[in-house]
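Undergrad: Each structure below appears as structure tokens.
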Structure I
Amino acid sequence: MNHDEVFISPAMKINQNHPWDVDYHAARDIQQTLQKQVDLTDRIAFSSITTVAGADISWFRQENLAFVAVILFSYPDFGVVEEVFSTAETTFPYRSGFLSFREAPPLMKAFERLSRIPDLIIFDGQGIAHPRGLGLAAHMGILLDIPTIGCAKTKLVGEYEPVGYEKGSMSDLFYRQEIVGKVLRSKTGINPLFVSPGHQIGIEMAARVVLSCCRNHRLPEPTRIAHNKVNEFRRWF
């Protein structure tokens with residue numbers, strides 16, 4: 001079965017949009033405009049979370065064909081509620097600081113197919129820990145009008161003090177003299193994650209959610225499983 005041909009009545013909607021086929025100068029202007037809309041208020045209580053979505057993208061090498069997986073989980077047991085897979089072509093080249101212009105359009109195509117709206121979404125990317133405060137998670141949060149968290153494996157910006165060795169240890173991530181996220185040890189003795197809020201969630205809450213989603217692996221379950229599933233999906237082609 002080709003998952004890209006399956007139609008699921010959408011519940012999620014793109015609340016606002018903007019041109020995507022732009023040059024870097026226009027992309028920068030769009031980021032600076034949207035950044036003013038980022039809301040770092042906790043719009044959902046931790047105890048009220050019942051569903052969490054994870055999203056990931058895989059690419060063919062030297063091609064612009066994106067494979068997308070969006071997996072909706074029940075929380076806190078991480079049972080799979082819904083899986084959506086999609087493919088899309090993109091022409092925007094990879095460039096540090098502009099990842100959302102390459103990945104957001106394919107991601108939106110997949111999210112529009114979800115039949116349920118998640119309480120929050122975790123992305124494999126940055127939130128506000130970004131040169132212009134609008135990484136992939138922040139950008140997508142504004143477009144979808146939903147709480148989002150960026151959970152990256154590597155640092156894009158900022159400085160931090162050493163993180164403790166034990167799981168749950170964390171350190172503030174500073175950029176331009178402001179705290180933009182947490183450096184979080186998600187598993188004892190393993191390299192930390194870089195967690196920053198995207199939209200409609202604060203720094204402390206974002207770190208708490210990600211830590212609660214980390215079980216026996218470095219990555220939180222929503223993005224870890226989405227990563228595995230999107231690579232399985234890509235192998236069908």
Structure II
Amino acid sequence: MTRGTGGVQSVMKAIDLLEALAAAGGELGLSELAADVSLPLPTIHRLIRTLVDRGLVRQLPNRRYALGAALIPLAEAARSMLSGWAEPVLSHLVETLGETANLAVLDGDRATYVAQVPSHHSMRMFTEVGRKVDTHSTGVGKALLAQLGDEEVRRLLARTGMPAKTANTVTDPDVLIEELERIRRDGFTLDREEQEIGVFCIAVPLRRTGMAISVSGPPPRMSTDLIERAVPALTAAAEELAAQVGDRPAV
């Protein structure tokens with residue numbers, strides 16, 4: 001990571017601490033934070049005290065640290081903005097493919113749906129925006145994991161486990177790692193009723209963004225023909241959204 005100087009460098013270091021706490025999926029001590037972000041303990045202590053004072057980090061009774069409640073309204077505002085930003089692209093997918101379109105982000109160790117446009121069918125998939133789901137058993141989750149390195153994926157799976165949601169759920173980390181390699185190569189993944197019986201999903205990653213986009217519907221409608229049409233449509237939508245993320249002005 002390229003770092004600036006002065007105040008900008010301090011901001012980058014503080015962001016590194018928040019990301020380390022989020023990636024841990026729980027709590028960390030000062031020495032663990034120092035190891036994760038490669039900073040000396042005095043610097044960690046100075047930054048963490050500022051983050052605690054602002055409510056972005058909280059100190060636990062055992063003197064370890066976790067993300068703070070002040071991040072919640074920021075996260076909710078960001079999700080609301082993401083939903084409005086992504087809605088035109090998701091709506092176009094629904095018009096093109098006829099099935100529900102979704103946008104999800106990696107939120108700690110789980111996938112969180114941040115935007116959805118439902119299909120016009122009377123029988124359609126509906127996922128509440130804000131819902132968190134496991135990564136190993138969902139299309140968007142696997143598309144999100146494919147953006148991480150294999151060792152990072154294994155650490156995440158060790159924390160969450162791989163519970164079987166249905167008889168189709170992949171519960172072996174080695175098998176999932178092989179599937180992630182296929183996603184990186186082919187650019188898409190399928191959820192064949194792995195999270196919920198009656199729900200079939202096609203998902204693609206928004207590369208280097210920590211986001212994924214998908215369409216979902218009942219298995220009888222998710223035909224081979226629809227999959228063949230959905231993959232390029234989803235890929236184009238993902239590239240459009242990823243380009244918009246990349247168009248943010250430099251500071």
Structure III
Amino acid sequence: MMLACDNLAIRRGQAEVVRGISAELRPGTITAIVGPNGAGKSSLLMGLAGLLPAESGAVRLDGTPLTELASRERACRIGYLPQSTEIAWDVAVENLVALGRMPHRDRGSEPVEAAIRVMELEELRTRPASQLSGGETSRALLARVLAGEPQWILADEPLAALDLAHQITLIDHLKSCARSGMGVVIVLHDLAMAMNHADRVQVLEEGALAADGTAQEALTPETIARVWGADVEWIGMPGRQAIVASSRD
């Protein structure tokens with residue numbers, strides 16, 4: 001279930017947004033992709049999901065280029081959660097979550113019910129999607145991904161619209177998914193979340209890898225100063241660290 005990219009480059013319009021990235025992502029781990037705005041995080045994630053074509057290089061799943069996989073097989077094996085929370089059809093939450101089973105061509109009621117339960121949507125199951133709050137919509141869309149039981153979850157800023165309690169619930173569930181053998185890749189802006197919960201962190205700068213390793217290796221104050229232009233220090237115990245920024249005046 002290895003997901004890998006080899007010298008991957010992606011162009012959107014006139015801009016090269018991902019430049020020569022090579023990496024092997026392993027199942028059973030959480031990888032966080034971080035970086036400043038415009039660094040190429042979302043484009044890299046979409047490339048890994050096979051949703052943006054490579055200008056050069058390739059993305060492989062278990063050694064097979066994604067371009068050689070049927071779209072249905074790819075959808076069964078890779079679950080992608082975009083930043084956008086726009087929902088095309090105003091269906092009830094339980095029906096929205098059930099759409100995650102479409103690539104499998106079955107109703108799969110047990111995975112759907114499990115996803116609804118994990119994302120704490122039981123009381124919202126009959127509510128139309130148009131009547132959900134931003135955080136509720138994010139949870140429902142992630143439940144749709146989980147219902148598909150993919151080998152890989154690729155999520156673009158899944159914590160952005162969630163309150164603190166649901167952020168913790170989601171991170172705990174993603175850790176559980178990784179422990180079960182799934183691969184998890186998430187785009188994050190919260191560096192403390194990445195430091196405390198990711199097994200691996202990739203730091204992007206202008207479309208290229210600026211650092212790649214454990215959270216402690218990738219998110220050093222020196223790297224953060226170089227990439228984000230901020231002077232910081234980490235405080236607290238491992239797994240419960242906070243980042244403190246200081247003025248450059």
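All of the numbers you see were taken from the coordinates with simple rules; none came from a lab. Quick caveat, the model's predicted, so the values are computed rather than measured. Cβ atoms are built from the backbone, for glycine too; each structure is taken alone.
Undergrad: Of the structures labelled I, II, III, one was used to calculate Cα extents along the principal axes in Å, giving 54, 41, 34. Name it.
TA: Corresponding structure: III.
Undergrad: Okay, moving on. Tell me which structure, out of I, II, III, gives 61 once percent of Cα pairs over 15 Å apart, for residues 38-77 alone is calculated.
TA: Computing percent of Cα pairs over 15 Å apart, for residues 38-77 alone on every structure in I, II, III gives 61 only for I.
Undergrad: Among the shown structures I, II, III, from which was the value 3.0 of distance in nm of label points 7 Å out along Cα→Cβ at positions 86 and 214 calculated? Please report the intermediate quantities before stating the final value.
TA: Details: I: 3.0; II: 1.1; III: 4.3.
This value belongs to structure I.
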